[in-house]
Structure 1
Amino acid sequence: MSQKKMASLGLLVVLCLMSTICAPAISQTCQDQSKYGFESGRMGWVEQTYWDSQAVTAVAQSEKGMAKIGCNSLKLSVDLIGGDDKKSKGEAYVDMRNNPPSGVVAPVNLEGVPITVWVYVPKEAIGDPSKPNGVQVFVKDQDWKSEYGTWNNLDSQWIQISLTPSNEIPRWGYKDEGFDPSRIIAIGVKIGAGGGSTATFKGSIYVDGVNW
């Protein structure tokens, strides 16, 4: 091979290396258009501290890759003890007066509007198969009155649960007297031990894609 050809080949290699090194990195972004997708953190969600509802001990943004949508979800640290006065149930929620999703001003009229939430649990969280643990979506109105959606038995996978706020008591749910579905200020998720169960679970469950 002539010196001229070798020089040309060497220049081509250098240019190729420079283009690889100097080319801008292609950023990988995580997209989640949900009201609460947790790509930017826990988005104001906190654990409940009522004396009789302390099974959720902490909340935080999940590790990357633990998500139903996008890259992250909300990680709930859970210490659930069936039959325990304090830890047979627990909750995580967000007060939208302080931490509203983009474009939302609380209180919000959600009467007749389905609220959907994705929840993931490991199989150990299911509890006693004859009295399985469960989860519910709940909301609070401006007077902090509650409505809880249908109880959903836990399963070891991503499951979607929902609540459509109304003046009717949801099947297998609950509603405070005087609850106003047109003045919602908080949304949350409750985990509870199955009725009569003494099973325990200590670990994490995940919440993602909170939407309406």
Structure 2
Amino acid sequence: MPPIERALLRVVPFLVGGLILSLPLLAVTPSESPLGWFIAQLVVLVAIGHAMTITVMNLGDEPWFTGMPWSPAWRSIASGVGLVVLVTGTVGLITLASSAALGFDPSLQFLQLLSALDIAWAGAALTIGVYRTFARGWAIAAGSVLGIICVWSIWNYLSIVGFGPGGSWIVSGPDLARYVIPFDIAAAVMAVVFFLLGVRSQVQATEQPSPQS
């Protein structure tokens, strides 16, 4: 079975479990200041995305798109991107279901979706890159730290700015630029850098030097 098919099979239980766990949230009635529910949901979403990444990242070590005339570097990039997209898309589906079940204001649901997707792709790319460059333990730690920092930045922003009528998202450009965007940029840069380092490490590992006489 191709690695992409096995990755799909490993991700499906997370998707089904996330959708099932969203059902009890229909009984929740968020207040005018739903900070607690919002952050709790985001923490769970980030944890699910990180757990999925850990579950599938070793499949990127296997050959992907073997029928394509690509170089080892492009195959490594494609396998990594494929896993990142798979994890991020699954987190997005769970986010939509759970946010709707919680009854958040539509603007707040949109913020949650943006936050979850942003952390999911960066966390997955960083974790996969660190796994390929160093080891599994370092990858788990790196993804965990990134998730914690990104969640904290959203919590800090919402704690300072607050919520609008009905628990809506107050969009404050200056506060986003101060409390959220710098962390997003840092996370994206780290994710891309370590992802590319992981590609280089994987390619070097597959290109064994010829024996010397």
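Each value in this text was obtained by applying a stated rule to the coordinates, not by laboratory testing. Quick caveat: nothing in here was measured; it's all calculated off a predicted structure. Cβ atoms are built from the backbone, for glycine too; each structure is taken alone.
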Notebook entry, point to check: Upon calculation of mean count of other Cβ atoms within 10 Å over residues 140-147 from the atomic coordinates, which of the structures 1, 2 produces 17.1?
Noted result: 1
Next item on the list: State the single structure among 1, 2 that was used to calculate distance in nm of label points 7 Å out along Cα→Cβ at positions 52 and 68, giving 2.9.
Entry: 1
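With helix-only ellipticity at 222 nm (-39500 (n - 2.57) for each DSSP H run of 4 or more, over all residues; to 500) derived from the coordinates and found to be -26500, which of 1, 2 does the value describe? Don't jump to the answer; show the numbers that get you there.
Details: 1: -3000; 2: -26500.
Clearly, the read-out refers to 2.
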Next item on the list: Using the calculated result 15.1, 44 for Rg and Dmax of the Cα atoms in Å, for residues 60-163 alone, pick out the matching structure from 1, 2.
Entry: 1
Check: A value of 47, 22, 13 was computed for semi-axes √(5λ) of the Cα gyration tensor in Å; which of 1, 2 is the source structure?
Finding: 1
